[in-house]
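Some structures are shown below for you to check.
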Structure I
Amino acid sequence: MGDGRLDPACRRSFPSPELAIYHALGLDALFPRSQRFARYNLTFLDENQTTEMDSPCGAFMLLRTAALRQAGLLDESYFMYGEDLDLALRIKRRGWKVYYYPGVQVVHYKRAASQGSARAQYEFWRAAYIFYRKHYARTTALPLRLLLVGGLALKGGAKLVREMLQPLPPAPNRAELYG
């Protein structure tokens, strides 16, 4: 981060429905060393150790050309936020590994371009909805789906609710997912 501290988003797990609920309830903040509740930002791990993880922050990623060719480029459904998680998930689904390496330091002025922007807030929650809809909605039990989508609707506001009321697109085929 801009002040020299480790940005928790530089090494994280995918925001599964389970981890989203832990985060919404504040369990990850209450128990930052818990291997169960703190998995999203992996705060229970030593920040000085190289570790396999799900996704780095999109502000700085290094990846092999072959992995990008197999996974495809960034999904243009996202305006900002979320496209890094989506790409990392597609890379991992193609069998590649993703690592956090503490030997590199990058300064990221988080939210510097969007500070206080209502549009940025909307796009953050919209990205969460797109990611959930694309990767988890079809396999989430209805009661949990209603809870998650309801929480996103509360956070994202009326504009996001209108988007949520649109029918889900058909499941993408392999070529659309992996370019």
Structure II
Amino acid sequence: MLKNVSELYGEIEDAGLKDLIVKLDHIAYRVKKGEREKAMAELANLVPYKDYKTFKVISMNAITSTLKLHETLPVIVVSEGLTEDSIVEKYVEKYGGRIHHFAYLVKDIEKVVEIQKERGVKFTTDYIIGSEEDGIKQIFTLPTTTANHIIEYVQRFGDFDGFFTPSNVGALMKSTEKLGEA
């Protein structure tokens, strides 16, 4: 008989997180160079997602596209490396094309990070990337040990509705650089 989480680990204290984590924001894939559009088409064939925005991340030799189902979240994000030495391509070379991270919209990212650090959660950086002035703050956890995917916490400010800014996307990708090393 399958056991639930409580049976396996006892009651897990949320430490106030359930009041801070709002909902799933986006699901991000990393795919092999040249396969971003194919992956987008496959996903759109399964669920009627539509192309939303595409960004070149020149500093990381990568390109990222977003797909939306409706005007609501979650969004699908698909990234590919443009060169063999890009962070994305190195990650895919090691792990294959796959879900890279699940991002959760939060009310107070500083408080979420503080709680998670107290609970022993490790992050890819010692600092939160972005700023209120830019309209977005984000941080990645280290990958889970069982499924090897990352959790991202994201907080938006004002009317910002994007997933990163030109000033922070390079730092966000770079924070995962060590994960692609063999």
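One of I, II was used to calculate helix-only ellipticity at 222 nm (-39500 (n - 2.57) for each DSSP H run of 4 or more, over all residues; to 500), giving -6000; which? Here the read-out was taken from II. Structures I, II were compared on distance in nm of label points 7 Å out along Cα→Cβ at positions 94 and 126, and the highest value belongs to I. When FRET efficiency 1/(1 + (r/R0)^6) of positions 30 and 70 (r between Cβ atoms, R0 = 35 Å, to 0.05) is calculated for each of the structures I, II, the largest result comes from II. Between structures I, II, the calculation of volume of the Cα convex hull per residue in Å³ yields its largest number for II.
Any read-out appearing in this document is the output of simple, stated calculations on the displayed coordinates, not a laboratory observation. The shown structure was predicted, so the numbers you read here are calculated from the model rather than taken from an experiment. Cβ atoms are built from the backbone, for glycine too; each structure is taken alone.
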